[in-house]
Structure P
Amino acid sequence: MENFRLKVFGVVAEQENFRKAAERLNLRQAAVSQNFHALEEELGATLFDRTGPTMG
């Protein structure tokens with residue numbers, strides 16, 4: 001498991017928003033989403049319910 005993916009997870013969890021997490025990490029939102037998805041794939045689990053307005 002890549003440490004950077006865990007860092008991305010932590011910032012997304014803290015910010016409760018992929019766009020805000022991307023801003024904090026100085027990354028594009030697509031990069032945050034890709035790393036987050038890769039972590040979910042690696043773990044074989046959905047980490048957040050992204051259907052609500054706060055995870056946009």
Structure Q
Amino acid sequence: MSEKKPKFLHARWKYYKIVGDRVERLRKFCPRCGEGVFLAEHKDRYSCGKCGYTEYK
């Protein structure tokens with residue numbers, strides 16, 4: 001039998017950048033949910049998929 005492939009692979013590596021021996025976060029955190037929950041970046045706004053918080057550019 002063939003192995004099942006995951007339906008969706010998260011691209012978490014796009015949210016971080018390694019600078020020397022530090023890790024730099026490239027996206028903003030949600031002020032309601034706290035650290036660990038990134039805001040999605042749209043053309044005209046930032047939004048949280050967890051709580052619905054929206055910040056307009």
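None of the figures in this text is laboratory data; all of them are computed from the coordinates on show. Everything quoted here is computed from the prediction, not taken from an experiment. Cβ atoms are built from the backbone, for glycine too; each structure is taken alone.
One of P, Q was used to calculate relative contact order in percent (Cα under 8 Å, 6 or more apart), giving 18; which? So the calculation was done on Q.
Tell me which of P, Q gives 1.6 when you compute distance in nm of label points 7 Å out along Cα→Cβ at positions 28 and 44. Considering all the candidates, the number was obtained from Q. Calculating distance in nm of label points 7 Å out along Cα→Cβ at positions 4 and 36 for structures P, Q picks out Q as the one with the greatest value.
Structures P, Q were shown, and helix-only ellipticity at 222 nm (-39500 (n - 2.57) for each DSSP H run of 4 or more, over all residues; to 500) at 0 was computed from Q.
If you rank structures P, Q by Cα Rg over 2.2 N^0.38 Å, which sits at the top with the largest value? Across P, Q, Cα Rg over 2.2 N^0.38 Å peaks for Q.
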